[in-house]
Structure P
Amino acid sequence: MPKDLHRRGLLFVLSSPSGAGKSTLSRRLLEGDSNFRLSISATTRLPRPGEVDGEHYFFVSRERFQQMVANGEMLEHAEVFGNLYGTPRAPVEDWLSRERDILFDVDWQGASQLRDSALSADLVTVFVLPPSIAELHRRLVARGQDSDEVIAGRMAKSQAEYSHWREYDYILINDDLDACQKKIETIVAAERLRRARQIGLGGFVAGLDREYEETFG
């Protein structure tokens, strides 16, 4: 790419019901593409074993979280299973200023708020569906992270979550993890090439015009 050309960063959203594969696909995208950074959310829930503040989440009190919302410090926020989650604005704007891409692991509420934010022009949204409800339940049980009560709650909420699929730019059915990953990589590659994301393209074409006139005009 000519040195005067640059690319605007992507705000890349992956959403899905719990158990549809969003976390695994997110991890694979981050591991396979060094230009991506995961947007670190703030949350009021307690850390799980092995989670580090500032690396996995910003763990804050409910009072501090609500203060951040009131001060306009959140790009999006929502309450999920009794806990508050949100995306602090400052780290996202800092990363975009470096012409890098940011991955958002958020639900449909978060995606909706990002569409209404000042950064909506850079947004690309993907919703991941499970191949069946039975498979969704099997995956939740197989990962062994939640109690039967929590799994039942996630299943009860799944239909409300995937009912928002029409609001997304791309819809993927995760019946094959490797194939789904390749489709995400294809979407990323295409979105990075959009004309609107190419900074300096007008100047580059103007340079071609000057060269043409000097040579053939």
Structure Q
Amino acid sequence: MNRIRLALIEDDPEVRTLLHGYLCHQPEFECVLLAESVEDFLHELPDLRQPPEVVLLDVNLPGLSGIEALPLLRQKLPATDFVMQTVFDDADRIYQALCAGASGYVLKSMPLPELKAAVLEVHRGGAPMSRAVARKVLAHFKPAPSAQPDLLSAREREVVQAVVDGLSDKQIAARLDLSPETVRTYVKRIYKKLRVTGRSELMSRAAKGQL
């Protein structure tokens, strides 16, 4: 089994040790880099044989914050997914992270097995986000009426709503009584119609009422 190359950027030594002790001993992961800041991460990155596939990135870091660093990190690592981890659940911060290119946003209060599941989900193309976080975003950014009311079918709009609610493909399938493969087909079709590149951009446009 090919293990997922995982990097951790966390300035709190206790949290860093906890994450390393749990995630880096899971058979699905190979921890390739452990850094206490974005600057430290960028300094060590050239020494890696292969870049990380997923980076678990703290929001509140010394020097460049996680959100400030995201555009730079995505430019250097375009194929890497970034999952933001933080104690903050305010909607503005979450929205900033999603607009900056985060693939997921999880709280540090999340149990470690659920954090592991979130990392696995983002590697499969999902966009992990706790229900509490999704509710914060939806409550704060109330969509305006759609500018393209006839572009999506009723079923496609149900899929979009489920994505905005933070559900994985499997959870969407269960909600709408579809197969996961059918959900993935709908998602690809929606991306093509709306000309978006992923779930983060879809959620951003939904929050702005641009669907």
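Bear in mind these aren't lab numbers, they're just calculated from the coordinates by the rules spelled out. Everything numeric in this text was worked out from a predicted model, so none of it was measured. Cβ atoms are built from the backbone, for glycine too; each structure is taken alone.
Taking relative contact order in percent (Cα under 8 Å, 6 or more apart) for each of P, Q, which is largest? Don't skip to the end; give the middle numbers.
Details: P: 32; Q: 16.
When relative contact order in percent (Cα under 8 Å, 6 or more apart) is computed for each of P, Q, structure P gives the biggest number.
Identify the structure, out of P, Q, from whose coordinates FRET efficiency 1/(1 + (r/R0)^6) of positions 75 and 179 (r between Cβ atoms, R0 = 30 Å, to 0.05) was calculated to give 0.45. Please report the intermediate quantities before stating the final value.
Values: P: 0.45; Q: 0.25.
Label of the source structure: P.
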Problem set entry | Answer label among P, Q for the case where mean count of other Cβ atoms within 10 Å over residues 51-58, calculated from the coordinates, equals 12.6 | P
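Taking distance in nm of label points 7 Å out along Cα→Cβ at positions 11 and 171 as the criterion, which structure among P, Q has the greatest value? Please list the in-between numbers first.
Details: P: 2.4; Q: 3.0.
Sorting by distance in nm of label points 7 Å out along Cα→Cβ at positions 11 and 171 in descending order puts Q first.
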Seminar exercise, completed: Output 14.0, 42 (Rg and Dmax of the Cα atoms in Å, for residues 107-194 alone, calculated) maps, among P, Q, to structure Q
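Taking Kirkwood radius over Cα pairs in Å, for residues 99-154 alone from the coordinates of each of P, Q, which one would give 13.5? Write down the numbers at each step before the final one.
Values: P: 13.9; Q: 13.5.
For Kirkwood radius over Cα pairs in Å, for residues 99-154 alone, the value 13.5 is produced by structure Q.
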Seminar exercise, completed: The highest value of volume of the Cα convex hull per residue in Å³ among the shown structures P, Q is in P
